[in-house]
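A.B. asks: Pasting the structures here.
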Structure I
Amino acid sequence: MSYKVAIGTSDGKFVNQHFGKAAQFAIYEVEDKKFNLLEVRENNPACGDNGHQENAMYDSINLLLDCKIVLISMIGVGPDQVLFDKGILSYETSDSIENALQYVSSNIEGKYF
């Protein structure tokens, strides 16, 4: 089974972005415990100098609707619940992308989808 994972990363090496401040998401395909970077999607962050922008949060979520999991360094209760309601799991970590993807494929995949 193949599925997509969105990762909030600023450097392509670590999960290091807060969901509301992520300017981009790296989209990986996971299949048989192998990972392939498909693309990097640019995002308009929901949290900025002027506070939280509700519409931008939904735009960020809509950007990731084809993903099963979002790996992020931090996410608030609101966006986490909206993702969950849309069938997307979020997982907070500050690990390397490789380690985080290995964790997902070994511990989450079979339990939730």
Structure II
Amino acid sequence: MKQMLHPEDCKAIEKLIAYMNEHPHENFDVTNHARMIGFSVSKLNKSFKAYMGVGPATYFRNIKMAKAKELHNQEVYTWTEISSIFGYADLASFSKAFKRIHGFCPRNAT
């Protein structure tokens, strides 16, 4: 259940969520993302979790992995290429993050 936040804070969080969805290939930087919407880092973490039920870094990672899976389903890129597109240093770290979100390794995704 979403906790009650000030309407302006909700708008700021929704702005950040839209940005995250439009830029899933970027790395999450809590300081820059907080600054982007005029929040302190602690306010962003607390307010985002209250509003969405998870922290901003987790939410952003979920977006990345969902978009990575969508991209793979288009059958244009390999998992190695996709891991690079989404800013992972190697396939192993991408696979670990993917499994944490989806519950299975990328190679088992259909």
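Read-outs: derived from the displayed coordinates by stated rules, not from any lab. Just so we're clear, the structure is a prediction, and the values are computed from it rather than from any experiment. Cβ atoms are built from the backbone, for glycine too; each structure is taken alone.
A.B. asks: Using distance in nm of label points 7 Å out along Cα→Cβ at positions 4 and 60 for the comparison, can you identify which of I, II gives the largest number?
C.D. replies: With respect to distance in nm of label points 7 Å out along Cα→Cβ at positions 4 and 60, the highest-scoring structure among I, II is II.
A.B. asks: A value of -0.42, -1.02 was derived for log10 I(q)/I(0) by the Debye sum over Cα atoms at q = 0.13, 0.20 Å⁻¹; which structure in I, II was it taken from?
C.D. replies: Attributed to the structure labelled I.
A.B. asks: If distance in nm of label points 7 Å out along Cα→Cβ at positions 20 and 92 computes to 1.3, which of I, II did it come from?
C.D. replies: Source structure for this number: I.
A.B. asks: If you don't mind, there's one more thing I want to ask. Kindly point out which one of I, II the value 2.0 was derived from, the read-out being distance in nm of label points 7 Å out along Cα→Cβ at positions 76 and 100.
C.D. replies: Only structure I yields this read-out.
A.B. asks: Next question. Quick check on the output: -20500 is helix-only ellipticity at 222 nm (-39500 (n - 2.57) for each DSSP H run of 4 or more, over all residues; to 500), derived from one of I, II. Which one produced it?
C.D. replies: Derived from the structure labelled II.
A.B. asks: Then there's this: The value 24 for relative contact order in percent (Cα under 8 Å, 6 or more apart) was derived from one model only; which of I, II is it?
C.D. replies: II
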